[in-house]
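Multiple structures follow.
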Structure 1
């Protein structure tokens, strides 16, 4: 049995009945799935029936930190929130940091499962083992930062941590996110799931320390991790000082910074206006997650024009892309202002920026007119249009209602051939790396169980040139199936389920990720998972998530990329002439499925593979 790390308790909240129950956490569950995304996907597959409406009361939300969260392990104040995505219909899983994840553990819980639907707007206050349902009608309609302050005041405790939704989630925007403090539980529309349940917020406070199985082993494992931090040539010298904004310059130089809805990658590269130095000129401080020595999150203050005085925690690289190069922006302050507004409204910054970029391309091509856009000149580089559309999307106002559910839904509503310009996979908008010149990264977009998600199989080997686990050619398709599996499985166990900050793998422990998790598991929990068993947990999670999607009707045909990436070579820049041809994608998928042990023609996990991973009941459910 685990001797530390885990509280041994899962909190189940029934909003319909306004009741809660405590469930035990088994050692079998801890060993097989570790925590975080593993716990979430396990509950999702087991409890959510096929074909349910993601915005119906039958959907669940699982808030799950991990065994290291709150235990003093650096960069481990993370949680995974999992449910069926209303944006994609597939597994919806998003990660977030800050203090809220550690507060879950300090309150004595390994996960919080929310089910049902409240009769009226409600928030749940969890004070250790005391769980109460409180009226949130006075909070309904508030922006996320204001909502948090109202709840802190009402509970007479400024140290309460709050995860909430804004107007976008209340109006069931399928690209709505959750916000805890200034951290987003972004992507996949999980904020809309909260809104569909009339759940405005969860507030939590805890004071219970997390037990450590072996203090001696813990000191050693923690020291090894901190040494890796210090030895990294990037983590403290670069990343701690400027955050992910440094990636803007790198991708721009490589010719893979997507621009103007992916139509001008390599041609439009506004680094001077929105790159690292531009953002550094606006940095006034930084924020740390609970027990994090790195402090990568930058506080940036807009200083010019109508945006002067607006402060945002960020923007990070993905938001610099979505509100910057993707919408044709050349100045930093509108990006900062849009980032702050999206957080206040509870809109995912990637999906909302890419959706607006989609509308901008349609407008410039004459597919939509100014009469349809409420009189707004929806053109690339128009910062006023960007800000107006964000607000209109959150409130489903006019043309904003057309865009409020992301690019795939907007393309269906608009028609007229607009689908060609909708940049998404499985309904999830593309992140900020043009994969026409990053083939493993592209295969990750195509095969990720959440849709186009850079976090589920980030190919740092291609982006940063790190030769681990082996050197790669970013332009080549050969061997990318094997590399993508390694990236996906390693991240699923060591980052998504531990969970720990994703930048550890890329910058500090790329060669020892599984060993690091193995050592910390033994030290913190007392469970003796070998590095190979840790990697196996990642494989199990990815297979179970795939099985959920197969059960929802997803097939090999859904593991694809937008037409533009398959047919239009890059026109300029450091990756000029490259694309992912359909033949290359098919070749990579064949290799990927074969090495996964899945049926190559359909992409369905085989009974033999599922049984090998201890998921025989899943094979029965799929009928394979």
Structure 2
């Protein structure tokens, strides 16, 4: 994957500042999106179940674990409505922490004396719409509740676990049911491109109120794992929006009161409006942003020119697909441009290959191939589009070598404008397209042997499999070296062990590993915070899924998951659509129609990014 450095017009914005300037107050007036997150959602249908609707003790507790969903200002009141007066008295006023949990094992155990217990794993804490990792993320806790039935009034919680006096619980199923996922965007630290940030919008928030919620999120800054090395928030003293907008003439109007100098700084204003357009308008809604600096003329922005601020917008609906057969890279017959030569690769170099990665931003293609044999090598190069690259051997990498990935590539014609990553003997290494010495990627708290790595379309966010566990981190390529932030472990449901990972979209990962039964492998789409999961391949067999790749969905498609995924298990490659389909020699351009007996099947599928 790659990070596309911004076009010159955006790079120049560094001279004029970025985002909302100091002393700025955000006020939303005029129109809000008519569509977008939760558009047309009836708030009464998106509200959690009430205590009165519970028919028994187990249902009461289920509804209790939904009660915190919705407006955070009134979440405590909704939770207290489930408590008897005595339990309410011990529940301290104004708890602010919403702890998201996942029930494990037998969900609910009803004991004698009106006591209900369950085990749950902590996922994180919901703050400002972001699911943040907490100190107890991953911990499993036994919760014990007292339940009481009052004649004519129904069921109540009469006793809370002591650890919940100032904590609101929310189940992961309630997070999925009563929240809509929405992506907001922050400028990277170099102010060259926008970085996506997953948030959760209560479905009870109607479409007219949603822009105000989103602007509040922007004022609150990026998620903790993205700062301070990757993305930055709005400047200090930027205030929250005051007015709830309404739909007006397919236009969203944002008024800023603050330094009038912003109105005269066209570059900074353009910088700001692109962030607002991606965060507010990227879902179906108004086509026009009207940006006002109080006391100055209004500037209107229509069309889609803001899209190039996000590298993921370059992702195409149908990618070019490849696989390796008999040591050579072949195009797949269903791939676009199936009749074209292999990009940038000379015919003499297309042999003895066991893994490959290609990236083609702007007018240059970057190539990385791993060769087979006792002296396995990583060979890399780049070339202008339509020409062939000279491959160079990367020195300094221990064997065995894993699958390479391009992490950062430039939109410029600089042949050195790229960084790649590869696993080598359980460690992570970086490389450059000129074949210079590969270097170990440093990171704090390395958890174990690294077996897989994947980089998001923005080039900053990284997913890693290490020691059979899934992690997320951020990539820092400054200072002449490549480093990762302290990894945060994710806890996707229904996996005993993780073996492979790939980015499925800006906010979702494709994850493969051993399922809950401990015997069969599966593939699932997992949110980037590890909270939510949708199984894509329920049973991939009993052999390990050793490799997984996906072509991420373009955010403007409004898809959360890749339409194109492939994986490898036991030496066989599979495409995933509605069901896994084996990749055979007949699927490849130039492969023999009747391969010789004993010839190994195609392996290591990959896509041109």
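Readers should treat all values here as calculations from the given coordinates under stated rules, not as data from a laboratory. For clarity, every value in this text was computed on a predicted model and none was experimentally measured. Cβ atoms are built from the backbone, for glycine too; each structure is taken alone.
Could you tell me which structure in 1, 2 was used to calculate mean projected area of the Cα convex hull in nm² as 29.2?
2
With distance in nm of label points 7 Å out along Cα→Cβ at positions 418 and 506 as the yardstick, tell me which of 1, 2 scores highest.
1
When mean count of other Cβ atoms within 10 Å over residues 426-433 is computed for each of 1, 2, which one produces 21.6?
Going label by label, the one that fits is 2.
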*A value of -3000 was computed for helix-only ellipticity at 222 nm (-39500 (n - 2.57) for each DSSP H run of 4 or more, over all residues; to 500); which of 1, 2 is the source structure?*
2
